[in-house]
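Heads up, there are several structures right after this.
Bear in mind that the values in this text are calculations on the coordinates, not laboratory data. This structure is a prediction, so every number in the text was calculated from the model and none was measured. Cβ atoms are built from the backbone, for glycine too; each structure is taken alone.
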Structure I
Amino acid sequence: MSAMTVERQLQLFKEYKAKVGGVPEKTLYMLCWGTNDVVQHFTIADGKTEPQYSDFMVQRASSTIQALVDLGARLVAVVGAPPVGCVPAQRIIAGGVRRQCATNRNQVALLFNRKLSQEINRLNGKFPGVKIVYIDLYSIVSDVMHRYKALGFKNGRDACCGYIGLAASVLCNFASPLCSDPPQYVFWDSYHPTERAYKLMVDEVVDRYLGFLK
């Protein structure tokens, strides 16, 4: 099953608006992306350098934000890419025998985030009456991974679910081997945090950004 493109999501939103007759002006739109895009760059020969690819990602993000504004969005939260190279799957695939964080993945994520933040500043100046907030997810996820022991976790790098850590989404199911105590792990599967880790990250997002999103 392939992922739904942002273009398709925008089309579905247009259809939804037409069906319900509009969306309240104070609606918060949250855009979250980056991980799959970074991984794809290192999986498929796209012919782009890392700076070119990060520019491509920012261009698509900017187009999506502007399309939402054109559709009436006035409050948009844009989530940057996390440290993609540190998720269990990328540690296994590109982290060497010691399963270190894959530095090249993280460098692309950081490059994208820096350019995305700059683009959001530009868009805020372009659209009076519209508030677009950049959420630095990279630092939040990194903090949980690096301070996992202080935060009460026993494992900050491996997946709780799946064979050798290479399983995600529906591949984590009743037939998959599991760790004995999921709340002690930062990562549930090869890409996604556990419920407990997600709560810590979301709480940090609320603490840092709720004031800007009112």
Structure II
Amino acid sequence: MMTNLFSIFEPSSSIFNLSVNWISTILGLMFLPYLYWASPSRWSLLWSKIILTLHKEFKALLQPSHNGSSMLFVAIFSLIVFNNFLGLLPYVFTSSSHMVMTLALSLPLWITLMTFGWIKHTKHMFAHLVPQGTPFALMPFMVLIETISNVIRPGTLAIRLAANMIAGHLLLTLLGNTGSSLSTSILFILLFSQMLLLILESAVAIIQSYVFAVLSTLYTSEIN
């Protein structure tokens, strides 16, 4: 039962020993040319409005020395939200539910920020380990706590995104597998609950993409 349940997250489809399911990660790029050659529609104008709003918000969170970095986090948000929504479609592999992809996004970003911060702003990074007003006796413990919190940041970003996507998909799969054994009257209730869960998963897809991008922006803003 557990093997069948988690098989929806297994990238098993392959051609010439190459995993085909991971191609779904770049399916979001198929929507980009449409924005350039087609006449503006309500959806494209809405997406442009969302991107512009996120750009302004990320720019306000970042330090003046990080001008231009907001577009990087807008791109990360776009990549994650496309993958999250495409994963809600039938027979589309949800790559954002795997730690391989989420860690590939968070870990290089964290390593880059830490390397840049410790090389360019060494004193500020040391000062950040001890909050202002900390008693002298507690300074070693605060350094240890701040160091651990910095080290686990890429893991928490990756686990948060993957766990939320896995939880919703597992619940949808569990309810869907019980449909064949239910009566007609209960089946309508199941379909209604599935639609509500699908709406909830759509909201989770947007929220988790936004949370990932905002936390990455906040971590960048600490490197002054």
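Source structure of the calculated read-out (helix-only ellipticity at 222 nm (-39500 (n - 2.57) for each DSSP H run of 4 or more, over all residues; to 500), -15500) within I, II: I.
For the read-out relative contact order in percent (Cα under 8 Å, 6 or more apart), a value of 29 was computed from one structure; give its label from I, II.
II
A value of 0.90 was derived for FRET efficiency 1/(1 + (r/R0)^6) of positions 36 and 100 (r between Cβ atoms, R0 = 30 Å, to 0.05); which structure in I, II was it taken from? Value 0.90 for FRET efficiency 1/(1 + (r/R0)^6) of positions 36 and 100 (r between Cβ atoms, R0 = 30 Å, to 0.05) corresponds to I out of I, II.
Mean projected area of the Cα convex hull in nm² was computed and gave 13.4; which structure, I, II, did it come from? That value comes from structure I.
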